[in-house]
Structure I
Amino acid sequence: MRLLPREEKFFDQFEAQAALILKASSVLAEACHKGPERLAAAAVRVDEIEREGDVIVREIFTRLNQTFITPLDPEDIHQLASCLDDCIDIIEDVAHCLDAYEIAPIPEPIPAFCDLLESCAKSLALAFAALSNDKPVLQFCHQVDVLEDQADTVHRKAVAELFKTGDAIRVMKLKEILDLLEAATDACADVCDVLQTVMIKNG
């Protein structure tokens with residue numbers, strides 16, 4: 001039995017949004033691993049990806065206003081699209097802060113954090129691919145929750161270590177970046193919370 005209709009384009013657009021989150025997080029992680037000289041180009045590329053995401057969000061909202069019968073409650077479609085958009089926006093903020101603050105060298109917690117964010121994005125992409133193909137979704141949401149818990153641990157440890165250093169300006173810059181990275185993983189988890197609620201409502 002099909003849980004949700006597949007003919008609606010909303011699911012394809014959600015999947016496209018999730019793919020962009022993964023692309024943006026991968027660009028960010030790669031730049032952080034390769035060094036500060038890659039950050040400017042990464043910020044530009046993430047900007048481009050974010051604009052692609054904005055186009056999809058506008059298309060979703062336009063389609064929502066024009067569709068009489070939707071596969072999900074309209075408020076759920078709006079919330080999913082908005083939460084997915086938040087993920088890309090925060091990743092864009094991280095990329096710009098890393099570039100603008102000229103963080104060099106990039107301290108180890110940041111690439112590790114970016115790897116966790118990329119893993120969250122991969123699980124998110126798999127969740128929406130499963131949704132589009134009427135496959136089980138909740139296992140991927142659980143993966144995101146586990147990764148988000150790991151990210152919280154990395155954040156707490158990194159911030160604690162940060163305040164042991166004496167350079168107040170660098171501490172402020174890195175604290176903001178770490179907070180944004182945590183917010184990005186939290187945003188991925190927020191998407192999964194909404195998605196799980198949607199699945200329960202429509203189950």
Structure II
Amino acid sequence: MSSKYHFVVRRVHSLLGLLPIGLFLAFHLTLNILATNSPERYEKVINTMRGTPGIFVVELVVIFLPILFHAVYGLIVVYGGGVNTLRYQYARNWYYLLQRITGIITLIFVAYHVFTLRVDGATAQATVTALTNFVKTPFGLVFYIVGVLSAIFHFANGLWAFLITWGITIGPRSQKVSTWFCSGVFVILSAVALKTLAQLLA
């Protein structure tokens with residue numbers, strides 16, 4: 001791939017990781033809390049979404065195709081070793097490696113999650129029951145924790161890289177601030193996910 005096309009594709013890949021995939025992740029985690037706290041409200045939200053005209057097209061264009069592109073190009077980057085144009089400090093080299101590892105884990109987790117838990121027409125209670133039964137098995141518990149934390153890390157660290165890729169954080173000070181901000185995003189979303197898990201196991 002020429003440097004010109006790589007420049008464009010890499011930025012599209014980075015942008016899609018934030019919009020809409022990252023926002024969808026945050027929305028999904030919040031919706032999971034709603035499902036365990038108030039199945040009635042969750043059911044109302046889901047039914048409203050399902051009743052929206054053209055919702056399938058919206059989900060296809062706004063969620064599934066961006067995820068597919070992000071995943072495919074991400075695998076190409078992992079297979080090819082990526083193009084590390086930044087001279088990272090030692091810690092950032094580990095983050096660079098973890099970004100790729102968590103990307104693969106997240107892809108497996110999302111694929112499994114979609115094919116086993118996303119059932120059209122399923123009620124909120126049926127969804128919660130299926131997820132509860134899954135996480136109460138040793139494999140399910142470990143798989144859920146590793147999968148959801150990998151997805152959150154991949155998003156939070158990807159957000160840090162996005163800010164650099166798009167020239168928003170250039171200097172050391174701005175990158176340090178963004179590190180703290182993205183770490184906060186990871187902690188908050190992880191707390192939401194683990195709270196949902198605790199409610200499922202209660």
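Quick check: 59, 30, 24 is what I get for Cα extents along the principal axes in Å, calculated from one of I, II. Which structure matches? Source structure for this number: I.
With distance in nm of label points 7 Å out along Cα→Cβ at positions 18 and 194 computed over the structures I, II, the top value is the one for II, the highest of the group. Determine which structure produced the value 1.00 for FRET efficiency 1/(1 + (r/R0)^6) of positions 114 and 178 (r between Cβ atoms, R0 = 25 Å, to 0.05), calculated from the coordinates; the candidates are I, II. Derived from the structure labelled I.
Read-outs throughout are calculated quantities, based only on the coordinates presented, and are distinct from any laboratory measurement. Quantities reported herein were computed from a predicted structural model and do not represent experimental measurements. Cβ atoms are built from the backbone, for glycine too; each structure is taken alone.
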